[in-house]
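Multiple structures are listed underneath, in structure tokens.
Bear in mind that the values in this text are calculations on the coordinates, not laboratory data. All figures in this text were calculated on a predicted structure; none of them were measured in a lab. Cβ atoms are built from the backbone, for glycine too; each structure is taken alone.
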Structure 1
Amino acid sequence: MQTFKPGVTVVEHRYRPLVGHFMFSQHDGKWDDYKTPDPNKFVADYCIDDAKSHVLRAMVRLSDGGYLTAESLGYILTTGANWAGPIGTFHLVVDGEHTLLDNGKVGAILLCSDVPLKQTGSRHLEGIVQNYVPQADLKLLMVLEPLK
């Protein structure tokens, strides 16, 4: 339990996540990372709709061997729903400019979010919500452009 003076205290949280790295492809019409027993879960986790699937298929055509390389991260937001009230100002920034691979360049950013995101750069998404109560955790997939 901690008490803050009204109107004086600002709590800012920055997070540099641990990023996973794997390959995936489309099999029998479903995107699949071979680790997830249910391919529908993979699609649901990253909200891969028809438009995003179209982008991924175009990237696969440029790839060597039909697989895409991706970096994934998860961030637990739902703990914010346990606070005494909503998050006053929630500012989400997704920066896909840098990847773990020195020569990797993000070609697509896939995620499910109830925060309305705007593209503020070629690989940069941003959204701000007032009085935010998270309903789900964040799962993000940054798909790297196939190496040429």
Structure 2
Amino acid sequence: MTDPLLPLRLRAVAEARLWLGTPFRHRGRLRGEGVDCVGLLVGVARALGLAVADRLDYPRQPDPAALEAALRAHLTPLPPAEAAAGDVLRLAVRGRATHLALRSERGLIHAFAPARAVVKHGWDGRWPGPAVDAWRLPEGG
């Protein structure tokens, strides 16, 4: 449980840390059992009490335009260079903007298929992919 007095973005990072080590599972939504990059963010948002429409009909490599539309429906866009801890980054992996990660104070937290788990690590702006866009959680959430 995160401190309700912390700003929403910092609570998001704290909640995401609780998911570390959760196995990667395409379309998964359960902490400790299985989650993908979309499911991690849906789970974090729900744990924070944010209303999130969710769908499970996306392929292993989501359509970049559909992913952007889903982000736009719930979050506020901002330039990637302005992303701070608790913001969502959409990353281009193998040239397609299909991967989501939560920015932490020192890097990223994300469900990463090659690692088979939710992981945290530093981020140099390039690996596992450059940020195509960034998104902020709703204020007052």
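From 1, 2, which structure was P(r) over Cα pairs in 10 Å bins from 0, in percent = 10, 37, 31, 15, 6, 1 calculated on? It was calculated from structure 1. Taking distance in nm of label points 7 Å out along Cα→Cβ at positions 67 and 91 as the measure, the highest value among 1, 2 is held by 1. In this comparison of 1, 2, the computed figure -4000 for helix-only ellipticity at 222 nm (-39500 (n - 2.57) for each DSSP H run of 4 or more, over all residues; to 500) is attributed to 1.
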